[in-house]
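Quick note: the coordinates plus some simple rules give every number you see, no bench work behind them. Treat the numbers as computed from the prediction; the structure is a model and nothing was measured. Cβ atoms are built from the backbone, for glycine too; each structure is taken alone.
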Structure I
Amino acid sequence: MTTILEREVPIECAGEIQTLTLIAHYDSRLRKTVRWSVQGDAITVRIPPCVRRKEVDRILEDVISRVRRDRDRARQKRDRALQRQDADLQARARALNRLYFDGELTWRTIRWVGNMQRRLGSCTNGGPTDGDIRLSERIRSWPSYVVDYVIAHELAHRKFPNHSSAFWAYLARYPHMERARGFIEGVAFADGAVFEEDAGLAPADLPEAGGGNRPL
């Protein structure tokens, strides 16, 4: 194959500019059809030798436009999937609130996040993000009763923004609390990890704290 050109191409996606490398070759194995692919940050285009150079520019612009459209569609698909997942999480939290907390708790948002490495969840009380509950993506595949425990734990912080004895008594309304805490302890032990959460401590061992952003 003979390389025609190699240059960087800016691709806008979700308001961010990504720079891809466009590489175009004449490929003697091709007769009429242009072939192209995207691998990582590189767009490779193979063009039949019979195509004139001035026509190559039009072909490359068409390929770049297609890559932009494909990436935009993929982003929109991911966004829709995340919205559905967050909606499912919201419905799950409402059900737990109704079943175990008499429907008395309120919050603003609850969603999955990927930037929690040691914390399993958090709940913000006060300030501009008051009522925002976040759950770590790492627990998404854990048993349902454990995920429900983490949700219930964060919901309970809307009433008790601390880890007082009253908090644990309130959270104990969730019937699988101890079983879920045992699972979390087991995962932490097996992974050699230290989660920023209360597993393994009895309520009396936990210091009371004020409001603010409470990690699990």
Structure II
Amino acid sequence: MAQIRTELPQDGNYVVMLKVGESDEIRLLRGDLTKYAADAVVNAANSDLLPGGGVCGAIHRAGGRVIADECRRIRSQRGPVPPGQAVATTAGRLPAKYVIHAVGPIWQGGDRGEPEVLSSCYRESIRIAEELKLTSIAFPAISTGIFGYPLEEAARVAIPSIVESLRSAGRLVLVAMVLFDKTTLDVFAKAAMAHPQPTSGHPYEVSIKHYA
């Protein structure tokens, strides 16, 4: 049974819902990104678009070889994808229609442009979703795995980048962050709840649904 709360539960699963407009919503939840039914899921990719570990490996395994084959064609046509950029492929066997491969920054202390590159990953992914005329997209916590980006710093970049991009989007109405464990969810949820209200326009509304 789900209960609406306004503070983060200490145990159990929960979903944070942040309304940023009359119909636009950001959801943060714990789950398996490869099983999430959005129009597009975002892969935390490497510049060569090769299957790797973590989220990247899971997406390639679940989606099948067709994703890697399409990545290989893209790489042969345009070369490596620079950090902060993204490209779209088929989603293969995933429930999504597309995989958007966003290349995040490798953490080097935070003073070598990492925040700007990470922000670009979210903005470029949403831009591509808009070009594809999609209404929903699901992200992992980009760069927080083997690329070493600290969770708190990553959340402080991701949440405002998503909020600003969604507020200016045309077709896109739902952005989900599907996070691997409760620690990551807690960090990103706190960042979402702390995000300042806009100076004008529709105020943000935050709700938390707790699943016992």
Structure III
Amino acid sequence: MERLPFSVNKSNLLRLEEELSFAKEGLEILDEKKEALMVHISTLSTKAERGRARVNEALEKSYGYLREAILIDGRLACERASLGAFLGEEVEIKEKSFMGVALPEVRIGIPKLSPSYGFHGTGAAMDLVLKTIYQGMEIIAELAEIEVGLFRLVAEIKKTLKRLNALQNIHIPLYASTVKYVEENLEEKEREFLFQLKRQKERRKEIEHGTF
């Protein structure tokens, strides 16, 4: 087993034991962080699936109405209407922290729906295109918040797992091996010291009794 290059003395033993204890505490904290991240990722994944389904449904409706508008009003009229379409949305993005990860909070403000294109050349189908897009804006903003949050959480859990692996399989075993080595050598030195001390005492007794 590999070990760190420390001299064998009590000072280094205390230092190594302290660092080993700190590493084990760090391992527990990272493990708790990993569990919390996994729970939050699972929750957001479920929300993301629902959000994607809602966005796809809204887009399918919009494209359906758009195809209908093209058939009725013609492609050129629809293109002209799309150039004049403006919802006037305002997007505000803030951040909140979760386990050290900055997660976005997206808020979108959309004024009351009012077609900005003229009525000439377009019909009800084009109005429904605008209406469904209008209704889908909040869903899209919510999904964007979730997707970005998921991306950041997954990146963070990868880093956390990498640190956990390094602590559990490299640093802690390395420190534990070094502590054991230093302890065993200090014990051996102590036994040798006690043995030498005992021999010295025996020799003094022999000298005092004139048997040496």
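What the table below lists for this structure:
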{"read-out": "Identity of the structure behind -11000 (criterion: helix-only ellipticity at 222 nm (-39500 (n - 2.57) for each DSSP H run of 4 or more, over all residues; to 500), calculated), options I, II, III", "value": "II"}
{"read-out": "Winner on mean count of other Cβ atoms within 10 Å over residues 37-44 once structures I, II, III are ranked, highest first", "value": "II"}
{"read-out": "Entry that produces 165 once volume of the Cα convex hull per residue in Å³ is calculated, selected from I, II, III", "value": "I"}
{"read-out": "Comparison of I, II, III - label where FRET efficiency 1/(1 + (r/R0)^6) of positions 45 and 77 (r between Cβ atoms, R0 = 25 Å, to 0.05) is highest", "value": "II"}
